[in-house]
Every structure is written in structure tokens, then in C-alpha cells.
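In C-alpha cells below, several structures.
Throughout, read-outs are computed from the coordinates displayed, never taken from laboratory work. These figures come from a predicted structure and were not determined experimentally. Cβ atoms are built from the backbone, for glycine too; each structure is taken alone.
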Structure 1
Amino acid sequence: MKAMLLASPGSPLRLEEMPIPVPKAGEILLKVHACGVCRTDLHVIDGELENPLLPLIPGHEIVGVVEAMGTDAGCFSIGQRVGVPWLGKTCGHCRYCLSGRENLCDEALFTGYTLNGGYAEYAVADERYCFPIPDGYGDFEAAPLLCAGLIGYRALVSAGEAERIGLYGFGAAAHIVAQIAKWQKRKVYAFTRTGDTDAQRFALELGADWAGNSGDAPPQRLDCAIIFAPVGDLVPEALKRTVKGGTVVCAGIHMSDIPSFPYSILWGERKIGSIANLTRKDGEGFFEIARLSGVRTEVEVFPLEEANSALKRLREGRIRGAAVLSMA
């Protein structure tokens, strides 16, 4: 099979010919149709996330059909369309797993990071951590749901009953979250890189009530700010825009250092929190709400061989919606 391989952090991916993997007990083999290109892939490839499996096939927003099953696998059937997310496996017996917080498991394995992922024509995955793909989504459109959608949804849930929500960084996750938040009758304020009028226009097309630069003041103070951009400087900026009792949620897996800031912008029972990974329960909740709310994803599709180009454009902020690799 063809696969894009990371030999060492900081180096470009290489197109390689590799053997098709064989599913072990409890695993399924997928013929991959599409794999999303996520900002987390950049963090892995650029070496910002330490100790990846090497050499590594990146990619954790995998959509494919079941081609074969290992022993004891039976959750899916041959030919069924399945999605593989970031969370690839957990221990199942630690205090986090036993309390419904498997996203915090210390022994967790992650697709496209500590497990081979979907920048390839075939992939294997533990079937317990896979999801059936809802009808109504094409392969390319479904791929971003498996991380951008799931992490965005978990971040939105952490916002509680917040009525006015700010989204910092209007990329793959935010363009999904904005649709759900508007369906829930919330107000959405989109913050982008300074001068990125294309992203601001995109946010308004998706129903945002306002869009501006990351340093701008929105028309009203925020009940919750969700930061998708991996920029620590945005934390105090967002705090300044929230009401007393408001929350700032850091939704990325990696972020540059948060600078010092005056206690006065945190005072008033404002809170800062983070989102780590996802749970299978998140997937069940998200795919149901995506169906009910009619979420649609906008994607730019690249051939597998052009993964480096897709990653470069993502790094430069030149993707509208989400980037997806095609294995056709």
C-alpha cells in the first residue's frame, strides 16, 4: 500500500510503499477512503508533541470501509463505513477509565501519534474506539467530524449554558462548532488572525453574529471563549472579553506559553480550563447532535501524495474549513 511516512520530527513526509497491516484480535482493517488533515498532525510532525511512534503514518480523522476483521472483532461488518478518531485505545481499568474520563488515561494510545494513522491506503484500528459514519455525509465531508467536530463539541459542552460564545481561530473545529451553537440559539463571535478577512467572511456566512480580529472587542462581553488557535497570548486577551463568572476554554492539544497577566482580568470568578482528547461518549453525543443540527463541513481535498502541501497550507492558515486527503 501507499503511505505518507514521518521518519523524524521536523522532516517532510515521504511517500512509501508498505505492506498492508494485518488486524490483530479486536481490530478491523479499513480500506481508507479519506483522512482529514488536522492541526494536531502539525504538532506531531513539527515535534511539538513528544515521543511519537517512529517511523509514523500520521492522520487521525479516518474514513474507510471494513475490509477484514481480526479474531473477536464483530462490532462492524465487512463493507461497513467506519470512522477512526484520535483516541485509539485506553487501559480500561485506571481511575480515569472507570469514572468515564478515559480521555485522561495515562496509558492511552492515539491514532496518528502513538499508533499508525490514516495517511495511507489501509489502516487498522481497535474496533471499540471506532464510530459508524452517519448517512448523509460523503467520505470527505465526514473526515473532519472525527476530530475537529468531536473536540469542538467537547469544548462547546464545557461552555455549559453560555449564551454568548467567542471562537478564537476560525478553522476546522470552529466552523463546525459555530453551526451547532447557532442551532442552539446562542450568539457566536468569531476571532481570526489580524486582517484575515476571508476567514471572517466565512464565519459570517456560517451564521456568526460578528467576526473580527483576535485583538478586537466584540459587541458584547462573552460568557465563554473557546480558543482553538495554539497561541498562548490569546488567553489573557480572551479573559479581558469575558463577563464575571465566564470561562476561557483552551481546546488545542498544544499551545505556546501563556504570558503573565494581571489578576484583575481573572478575578470575578472567571475560569480557565482545557480540553484533553475525547471519549467514546463524546462521539455518541456529537454524531447525534450533528444529525439533528444539520452540520455541514466545508473541505478542500488533496491527493494522498500531496499531504505535505496540505500541511503547509494549514500551517499558513490558507485552508477554508478543513483539509482532507483522498486515497482514490
Structure 2
Amino acid sequence: MRTLELQRPGPVAEGPLRLTERDEPAPGPGELLLRVAACAVCRTDLQLVEGDLPARRLPIVPGHQAVGRVAAIGEGVTGWSIGDRAGAYWLFGTDGTCRFCRSERENLCEAAAFTGWDRDGGFAEAMVVRADVAVRIPDGFADLDAAPLLCGGVIGYRALRVSGIEPGGRLGLYGFGASALLCIQVARHWGCEVHVRARSEAERGRALEMGAASVGGYDDPAPPLDAAITTAPVGDVVVAALRAVDRGGIVAVNAIHLDRVPEFPYDWLWWERQLRSVANVTRRDAAEFMELAASIPIRTAADLFPLEAGNEALQALAAGSTRGAAVLTMGRG
């Protein structure tokens, strides 16, 4: 099978991913083998490939938004059949026994493993997933439409929960990439008034198309917000969002890596405002979001790249030139 391997991190302009041939993996006990149809590309993949997110093992196959069909089933698996459609996302697995797992906070498990970081991911024609973590893909979504939901959508849904936004509340979205495109659809479904602050005119125009009540640059003022979510990996943006939230408001930082958090006056945090990071996701997040996405239904936009063009997909993501999510397809030729 073909895979895209990261053997050594480097600038995406230099094409650090290498197309390789490997033997197809066999699922172990409790695992499924997925024949991958599509895998969306995430900013976390970009950060891993360039070394901003330190690699946990090399070589590694990135990719954690994969949709495929079950091609083989490991020992002890129940509830899955050959041909079922399943999705892999950032969480690969947890120990299930620690205090975090026992208190429904498995996203904080210290022994957690992550797809495309600890275990080979979906930039490949086949991959292994844990059967008890894989999520079912609703029938209403084509493979190419479902793949972008599995990180930006799932982590965006968790960010909405962490932000504490209530139906009908006033929400700020700081950054308007693939995750925010999905967040705004859920927030609008909940009747929220959404104010978007983004770096480019194209992103602001897209936000207006998606029903934003106002748009602007990161430092432009917004009406007092009940909550805000930041997706840009820039600490200055986090502080801009903090300045915009009202008393008691929460800023949910939806990023695995920030360049820095600049110094800011305590007055901007006072009145019980909160800064909260969004760390990973749970099985509950994935299952609830996919069900919600089908009921809304959420619409995705994708720019398609063949597997062998994975470096080009990452370059487009880095340049901000994709209209929606970059999605790798596995068809040869």
C-alpha cells in the first residue's frame, strides 16, 4: 500500500513527506483495519511536519481525519462488520483505567495515544484503528464530506462545550479556517449571534456567507461576547479575544501549539473571565458531533488532492489558499 511518511520534520516548502510503499498492516486484538477513502489535512499535521509539534516517533504517517471501510477485524471485536464505514480521529486510544478515564475525561489521559502522532494515521491507503474508538459515519455524508468533520468538527464541538456558550448567546470566533467553518454552523443552529475576527478579507467574506453577524480583523472591536473560541496558533489573538469577552466570559483556546502568550494587564482577566485550553477529544465528542452534524446537516467544503500531492496540500494550508478543508483522496492516477 502507498503511504506518505514523515521521516524528518522540515519546512513544507521543501516537501518533507515521502511517498512510500509498505505492507498493509494487520489489525491486532480489539482493532480494525480501515481501507482509507479520504483523509482531511489539519493544521496539527502541518505543525507536526514542520516540527512545531515535536514528533513522538519517526518515521510516522500523519493524518487523523480518515474515512474508510472496515477491511479486516481483529480478535475480540464486536459490533463491527466487514464493509462498515468508520472514521478515525485524533484520539487513537486511552488506558481506560486512570482517574481521568474513570471520570469521563479521557482526553486528559496521560497514557493516551494519538492518531498520526503516536500511531500511523490516514495519509495512507490503509490504517489500523481501535474498534472501541472508531466512530460510525452517518449515511448522509459522502466520504469526502465526512473527513473534514473528524477533527475540525469534533474538536470544534468540544471547544463550543468548553466555551460554555448557551443557545442564543453571543459567540466570537477568532480565526476562520476549517474548524470555524463547522463551528459557526453548529452555533447558528443553536441560535447564537456569531462575530468573526479573521486575518484575511476572503475569510471574512466567507464568514458573512455563513451567517456571521459581524466580521473584522483580530484587533477590531466586537460587542461584549458571552464566549469566544480562538483557532489561530498565535498568542496575540488569544489576548484579543480575552479583551472582547464580557464579565464571566470564557475564551476557549482551540490549538495544540501557540507561538507565545504575550503579557497583558490583569484587568483584562478580572471579573471572572477565564482562559481555557481545549485538549484533545473524547469518544463522546466524536459520537455526539457526528450525530448532530447529520441532523443539522452540516455542510463541508473541500479542496481535493491525490495522496501523492500531500506536500502540496500542506503548502496550500500554510498559505491559507484553500477555500475549505484540504482532503487527500486515495485513488491512484
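Below are the figures for this structure:
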read-out: Read-out distance in nm of label points 7 Å out along Cα→Cβ at positions 9 and 65, computed value 3.9, structure in 1, 2; value: 1
read-out: Test item: Rg and Dmax of the Cα atoms in Å, for residues 57-112 alone calculated as 14.1, 36, pick one of 1, 2; value: 2
